[in-house]
Structure I
Amino acid sequence: MSILTSTDKRAVLDLLDSIGVPATLNDVCEGHRFPAFAMNQLAEGFLGQRDADVFGKTVEELAIYPPAQAQRVQRRFEECIRRGEQVRFEDPAPIDLESERRWIQATMTPILDATGIVVRVMVTFVDVSDWKRAEEALSDALTKVLSGFVTICAACKKVRHDRHDRPNWLPVEEYVTKQSDVKFSHAMCPECFTAWNGEAPTED
């Protein structure tokens with residue numbers, strides 16, 4: 001268990017609250033145990049747990065993750081200790097919001113003593129659910145567009161899009177947009193810019 005006093009813990013909580021993202025501080029104990037020492041207010045709100053209730057408990061003992069996921073988190077603690085450097089990962093969040101799956105991106109940062117031994121691990125995390133949903137939507141759209149065979153003109157690169165048994169040739173942007181929710185914006189690659197303008201683009 002941590003040797004920090006209650007006064008020290010208050011100072012630690014004040015520091016964690018100043019970070020601006022959900023954060024926990026975990027002790028490093030014998031037997032590969034990483035019990036929670038402190039959790040800031042943002043983490044309390046995100047995880048639905050109180051700092052006083054998680055004190056001294058490991059991820060497994062808190063039972064906020066399914067057992068298999070709790071074991072993965074345990075292995076990441078061990079990896080952070082072994083490497084002595086930050087470990088980043090994405091995982092399903094332990095608590096869902098309004099029946100909607102949430103994802104977190106977590107960073108484990110080792111805290112070293114004067115001799116270079118890892119004595120604590122700070123864990124910060126952010127909700128990346130919107131990123132994950134956008135990523136999944138794009139993946140689904142690309143799968144839909146790219147599944148099967150696509151006939152493309154060897155000269156102008158239009159794509160054949162048959163409707164009512166009649167061939168219809170569409171620009172690739174229009175074809176992809178019709179087949180998915182993907183939207184296009186346009187820019188000019190450096191090679192085409194040079195060919196079109198007779199000079200290379202500037203850095204900015």
Structure II
Amino acid sequence: MKKCVLKKCMKLVKKSCPNYNDEKLLEIEYGLEGMYLSLSKTIVIFLIAYIIGILTQMILLFLFYSLIRSFGFGIHANKSWICWVSSLIIFIGLTILAININFTLEFKIILLFISICSFYFYAPADTYKHPLINVKKRKYLKLITLIISFIYSFICLYTSNSILSNIILLSLLAESFMIWPLSYKIFNVPYNNYKLYNS
């Protein structure tokens with residue numbers, strides 16, 4: 001299915017842009033493949049969430065997590081199956097956890113403190129394919145990530161909706177995990193890739 005879709009898309013690209021060289025076409029094909037994988041994965045995850053009756057809560061987690069990840073960045077799986085498993089754990093597993101677990105206030109505060117410290121020390125965390133070379137951009141992304149994490153923490157502690165509180169807390173923890181140097185080591189991918197360009 002994927003190969004068929006990509007083949008048809010690339011035919012359209014070659015037809016509409018005949019001046020593109022092989023390198024440019026490979027770049028476009030790589031981007032299209034990434035879009036296809038992201039879209040298909042999102043559809044499957046939303047479908048699973050709908051079938052098991054957690055779609056609304058999963059959408060909330062998806063939104064909270066996606067917002068802070070768009071500034072904090074973090075690890076990307078280097079294999080498709082790892083991406084699938086990690087996405088299912090984050091969006092389905094954590095949503096189920098958020099619905100069914102009760103965190104004490106003290107435990108929430110500890111976990112929020114760990115998350116904020118993680119963002120202070122490690123955000124934004126780049127990837128080999130997307131190194132964050134610009135120093136000003138890195139500082140800006142760190143600042144926005146911290147601001148979002150403080151806003152999330154405030155909502156998490158003061159909302160009367162325990163599921164919403166858990167969703168926000170677990171979104172922060174998931175993003176913290178994605179930027180830890182240890183996570184990069186576990187998945188055997190390079191960390192602080194911008195240093196290769198600033199050395």
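Bear in mind these aren't lab numbers, they're just calculated from the coordinates by the rules spelled out. None of these values were measured; they are calculated from a predicted model. Cβ atoms are built from the backbone, for glycine too; each structure is taken alone.
Supply the structure label, taken from I, II, corresponding to relative contact order in percent (Cα under 8 Å, 6 or more apart) with the calculated value 13.
Numbers: I: 13; II: 27.
Structure I accounts for this read-out.
If FRET efficiency 1/(1 + (r/R0)^6) of positions 10 and 178 (r between Cβ atoms, R0 = 41 Å, to 0.05) comes out at 0.85 when worked out from the coordinates, which of I, II was used? Write down the numbers at each step before the final one.
On the way: I: 0.10; II: 0.85.
This value belongs to structure II.
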If mean count of other Cβ atoms within 10 Å over residues 114-121 is calculated for I, II, the one returning 13.2 is structure I
Taking distance in nm of label points 7 Å out along Cα→Cβ at positions 90 and 122 for each of I, II, the highest value is that of structure I
Note: semi-axes √(5λ) of the Cα gyration tensor in Å at 33, 23, 13, derived from one of structures I, II, originates from structure II
Candidates I, II; helix-only ellipticity at 222 nm (-39500 (n - 2.57) for each DSSP H run of 4 or more, over all residues; to 500) computed = -11000; producing structure is I
